[in-house]
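Novice: Quick heads-up: structures coming right below.
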Structure P
Amino acid sequence: MRQRFEEYIFGLQEEIITSFERLDPNAPAFKRDSWVRAQGGKGVSGIFSAPLLGDASPAPQTVLERAGVNVWVTHGILPPPVIKEIHEDHPSIPYDARTSLPFFSAGISLVVHPRNPHAPTVQAGYYYFEITDEAVEGEESGKVIAWWFGGASDLIPSYLYEEDARYFHTTLQNVCNQHGTKLYPAFKKWCDEY
């Protein structure tokens, strides 16, 4: 699952950025910065910022004002206090006050601020997380003890247009319904309570 999800999010990031660049071909390109996490991992930040108004000439109008589309893949060791906190919600994860456990996490996040105040800001983040046993000699990672997907998405209007909200929720519901009709009502309830 690690490799599949990693390939998926890096491809999705490129697809999203390329779509924005096609939408507004006269705007500056997204700036991409690759990074490496010393404790284990890597990522790519994709950032767009509209040019500032200059003294000599006006900046070109762009569809977006600011946007970030970022991916990360990290791995390392969860210390006992973190495991204890996770264990409270997930008792199947073993907890010992003296034992750390390896983890793997990968995800994609985005925040998009359109220039037009009538177009809503959107933010979303989706990730895959797993906790494993210690790897035995000759294995890249230990046996998976627990894994889950998580995330959220928000539509943040400056001016509320009901048709935007309906479209947003209908799109999410259609995706959820591909995996069963009980998911969307449960997720929407959690969202409304949050």
Structure Q
Amino acid sequence: MQDAGLDVRALRHALGHYTTGVTIVTACTAAGGHTGVTVNSFTSVSLEPPLVLFCLSTRSSLLAAFEQASHFAVNVLSTGQQALSNRFAKPSVNTWEGVKYRCGAHGCALLADAITAFECARRSIYPGGDHVILVGEVLRFETVAAPAPLAFYQGSYGTFTRDQSGVKPAPDGSLADFVSYWG
């Protein structure tokens, strides 16, 4: 087993074996504009109250904007949005040029064709090594029928397909029995 404290590159490679979804987190800037960044470190924290989090590098040029913003939106991307993900992974002056979006209740950009969008009030910021952990309370969300979500695995994009062979659904059609067994 590799000692995690010895080789950061090996640790990063090992962490790349965990498949994630891909999101673009948006916020309003102090100047009234929009900012956004591609994030795969998004997760739910709690259902009661409804909390989510994402992590942002302490070296990110956008960190101050997200720390100052009172609200943010998390846009979950679909397989057709790989180019958009790449665009927001390295924000520039022209990042927003031609991007289709509408403003949510608190002004944050809700991207067209995102599978799900969560509008959040920023609640807490915590240090996390070379990243900052931003926690938000979900105020509103919307989910649309869309293609498969965009996935990220070992430094590459991919897609997610459902394979439920061998998983017996609960009487209501959900996978509740499976989840409770493993949860």
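No value in this document is a laboratory result; all are computed from the given coordinates. Note that this is a predicted model, so its numbers are computed, not measured.
Novice: Here helix-only ellipticity at 222 nm (-39500 (n - 2.57) for each DSSP H run of 4 or more, over all residues; to 500) was calculated and came to -4000; which of the structures P, Q was it taken from?
Specialist: The structure behind it is Q.
Novice: One of P, Q was used to calculate relative contact order in percent (Cα under 8 Å, 6 or more apart), giving 14; which?
Specialist: Value 14 for relative contact order in percent (Cα under 8 Å, 6 or more apart) corresponds to P out of P, Q.
Novice: Looking at structures P, Q, which one was Kirkwood radius over Cα pairs in Å calculated from, given that it came out as 17.8?
Specialist: Q
Novice: Which one of P, Q has percent of Cα pairs over 20 Å apart, for residues 24-95 alone, as calculated from the coordinates, equal to 59?
Specialist: The structure behind it is P.
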